[in-house]
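K.L.:
Read through the structures below before going on.
Just so you know, all these numbers are worked out from the coordinates, no wet-lab data involved. Only a predicted model underlies this, so the values are computations on that prediction, with no experimental measurement involved. Cβ atoms are built from the backbone, for glycine too; each structure is taken alone.
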Structure P
Amino acid sequence: MMYLIEKIVVVVLCQIILGFTNSCYSQQAGKKVMLGAYYFDGWTGKTSHVSPALKERFPERMPYGGWETSNMSSIERQIDEAANAGLSFFSFCWYQGRSKTDSSDFGANVMNNALRLYLNASNRERLKFNILVVNHEGYLIDSAQWPALSDYWCLLFKNPFYLQVDGKPLIVFFGLQSLLKSFSGDPEKVKTALNSLRDNAKSKGLRGATIGVCVGAGEFELNLAKKCGFDVLTNYNNHGNGFFGNTNEEVPIDSMRIKDIKVWDIIGSKGGLPFIPAVTLNWDKRPWERTGTTYSQRFSGYSERSVKSAVVACKNWMAKNNSRTVAEKIAVLYAWNEYGEGAWLTPSKMLKDSLLRGVKDGLK
């Protein structure tokens, strides 16, 4: 009799534990995707990004208020537009100032103007933000400046609206190879620098920093990212993979969905680190190519439907690969306003808010 009672108790306990575990898993698996968008600020009117070709031949890309969107009224409107469509954050492309000695100039690059405006916007609480440090050629980081840069970034980290992963502010670096170049090609030196940034954040009262890097799907680069001590892997876009094996000048946009998923599969399974998938909405760089040259490959069919399909594909992939993503289920769209490269979401006179409707419908 006693044996039977003990057996019943064990069975009941197992059922309770199993039910609790399944409930926790279901809650995590069913958690909504926190979707953001990369924000590129070449739209102050003080750079060459608004090219003659962009103005004259691609009117569908022009936002409602014109090409110069880096002003307070436009930023506040964009925050509302993004939040109303279901986006949770902007990931601002961050460019170091030209000064090599004055740390107060580190964030003064004109292409950080939109971030400065966001930080003072009256409705900034509607969207979180983080920074993607653009450190490719022309913006290579000087290793001697790392401590001062770290101090500057930590000031941003302290902002109450800064995006966090694992309870720590998320900072992402655009280029793995170029960051290695800044530290003499030595992964151990990069690892030391990243640890010093984490320690600096802790000294400022934070739990540390979650540090990510954009990578491709190659095994060498994935292993290198782990050696350097990054916490998270992500992409900026995968347009090259979308064209791979196709020699046509125009490639249907739906093929990008298939290639995005393949890249996510590889990085998610072989990267060995939590992954934040980036969704390549489109690529068509003709506005920035020289007149008279052969145009590079581009996608055709960018539309409300294609945006919705891209968001749904990302949601479905994340649901199936829950253990490979960050716990917050973060994904990012390329891009909010890469007008010159053909990936944008902002409402325009021609397309109205159709692209953002695609985002909103895809998130349902």
Structure Q
Amino acid sequence: MNIQQLISSEGKTSRQKASHPILLMSRIRLARNIEGFSFPGWSDSEKKLQIYELCRGAIEQVEEFSPCIHFSIESLDKNERQYLVERHLISKELCEGEIGAGVTIDDTRSMSIMINEEDHLRIQVMSPGLSFDSIWNRSDAIDNALEKQLNYSFRENLGYLTACPTNLGTGMRASVMLHLPGLVLTKQMEKVVRAVNQLGIVARGIFGESSDPSGSVFQISNQQTLGESESEIIHRLENVIRTIIVQEANARIRLFEQDEDRVVDRICRAFGVLRYANMLSSSEAMNLLSMLRFASDIQIMPANVRSMVDDLIMNTQPSHLQFDYGGILDSNQRDLLRAQKIREKLSSIVEPNPSDLDFTLLKSASILPKNETGGATSGEPS
């Protein structure tokens, strides 16, 4: 299967929408290396190719990846690589890979294994909402199947050996993607970032490390992997996520209690610009669409606007636009096409109606059920 066929065949993760007003997606990523080989950053081309063939052969024997799609990064052009980054199927680091770099993607598009990124293997499993139980079980099953065929680098006192010392131990990064416009608009997000850092948790933008938090979308993940078990890491992260969700719900409510007219004005302006703009940059579109998602969450706009916004945020990313167009576009052409697509989608959507304001869904959604791997449920927002 080539990249065009991948794009045209909609996967499970493309069909499943984030139904929660704050929680978008959860992910677990495992870093693994093979004993006797240098890390990719210290390996020559010949060794990288050996690792590539060894890992690819092992992945082909994993039941969870049957059927699957495999791409050599070297065989993909820049736009094809960026498309996989935008779909969260590969990292920005693997996007720059050459000889010996590759990725295997399962047919649901919810799992991928990167070869010769920073480590020999990066196993990742994703799912909408907060679902660490299921994605950990799937990650663990894939990891165990690969370990039967590959001799992982492991030491009793250090755990799994990794290229970056911060990944030593379990080699696991668990992350949750959250939509946090309330905390951003009330200027509390910086305080939240500092607080979670003290707990060994980090907040990044939508595409991970070094990416901007456009659209008020943040990835919250663990930093510490050494000295804790996988279940302990997930437990700690879930407790932090539950607290952030309650804080976000409270921040949204306070925004309206303190200055409802100004908040409604921002939502209406966002709708107006998106509905009539001739050109929109990716960052501007994400920030404005974020306000419409916010409006849908509190009933000021129809409930179906949320899933429409999620689709637009993905499908108006640069590579998605170019694949849809069928050719390479410069930045101005992309901005024109992005605005056109958004105008077309919003043409049948009724304008925001402040009289429909309702926080019921937001309040109930902030009280997450207790997860088997998680901690106690947080209280209802005031």
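K.L.:
Of the structures labelled P, Q, one was used to calculate mean projected area of the Cα convex hull in nm², for residues 93-196 alone, giving 9.3. Name it.
P.N.:
Q
K.L.:
If you work out mean count of other Cβ atoms within 10 Å over residues 133-140 for P, Q, which one comes out largest?
P.N.:
Q
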